[in-house]
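**Student:** Next come the structures, one after another.
Every number here is computed from the coordinates shown, using simple stated rules; none is lab data. Remember, predicted model here, so these are calculated numbers, not experimental data. Cβ atoms are built from the backbone, for glycine too; each structure is taken alone.
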Structure 1
Amino acid sequence: MPEQRVVAQFLDEHGMRSPPAYRLLDLTAEVGEVAADAAKSSEYGESPESLSVPEDELGDALFALLALAEELDVDAGTAFETTLAKYEARIHENGDAGSGA
């Protein structure tokens, strides 16, 4: 995934390599910020039609996820393709992409 390579280069250029545990905490914090924006903008679910999340917050979460993949030495593109195939198989078998768990 080219975006992961860009993140890897950015981490290297700015001395931002970190252990995966730190990256996971960062990802969790960034996704929490997305959730907080969604909750506030929708008046905590009272106005779901007004839900919005700033693009930069989604970008922060994506950066954090790609940085985690990089630190775990996981190719995000391959992981994504594997997941799409898994969802396709579930849809074919069950008519639904959910795990059923």
Structure 2
Amino acid sequence: MNKLHIAIATDNIEASIKDYTVRLGLAPCSSVANEYALWRTESLNVSIRQDLSCKPGELRHLGWEDSLAKEFSQDTDVNGIVWERFSAQQQADEINEIWAEAKFIPV
């Protein structure tokens, strides 16, 4: 099954976590204080990241969480948008590599 992945920049991670928790109707399945949060719903994979190189609310990239993905891949579309493809485990591995304290295990 594929879930659309949306990655958004923020300059206020705590306020963004509160807002997106209400909007998505559930708490993030992974978060790193002052840095990152991830929500996985039945159809969406949404991440927010404190990223001062982007404007707040700016799209960082799009992609697909794909249960059949054998490896992480990315390419850029005609509009310059980066698209990633990855499995839930590959995303967890990336999160845990960047932030060891996350200890994220996808369910």
Structure 3
Amino acid sequence: MKINTFKGGYSPQIYTTQFGNSVPRILLGSGLEVRVKYDKETNRPVGTGEIDSKRGWLYYPGLGVQSVKLPADSEIPKGVEDLVEVELDSPEACIVGREIYVRANGLKAH
């Protein structure tokens, strides 16, 4: 996917510019991936195994596959199956180098 260059952190405007009105489809696979907290000093997972966030994978028709970072307590909504259109709750994007990162507060069935 072609990425327009921006400066700054996460913002809804960057998400809209990069993905437009494209409605994503969820790629369930084995569900949401659990991401544990890392200690920045040792660059290792914290000993408690505390969950930092969850990650899901979305397919944007015509654009490709993109991961989305979700809060640690996120779950897949009931009735959502593989490749079903979903809506992101408060989506934001950030560009670092040539990579785009997406986060949202949750998923909703579309």
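**Student:** Given a value of -2000 for helix-only ellipticity at 222 nm (-39500 (n - 2.57) for each DSSP H run of 4 or more, over all residues; to 500), calculated from one of 1, 2, 3, which structure does it belong to?
**Tutor:** The correct label is 3.
**Student:** Looking just at mean count of other Cβ atoms within 10 Å over residues 36-43, which of the labels 1, 2, 3 belongs to the structure with the highest value?
**Tutor:** By mean count of other Cβ atoms within 10 Å over residues 36-43, the leading structure of 1, 2, 3 is 2.
**Student:** If semi-axes √(5λ) of the Cα gyration tensor in Å computes to 26, 23, 11, which of 1, 2, 3 did it come from?
**Tutor:** The read-out comes from structure 1.
**Student:** Oh, and also: Taking P(r) over Cα pairs in 10 Å bins from 0, in percent, for residues 20-59 alone from the coordinates of each of 1, 2, 3, which one would give 28, 54, 17, 0?
**Tutor:** 2
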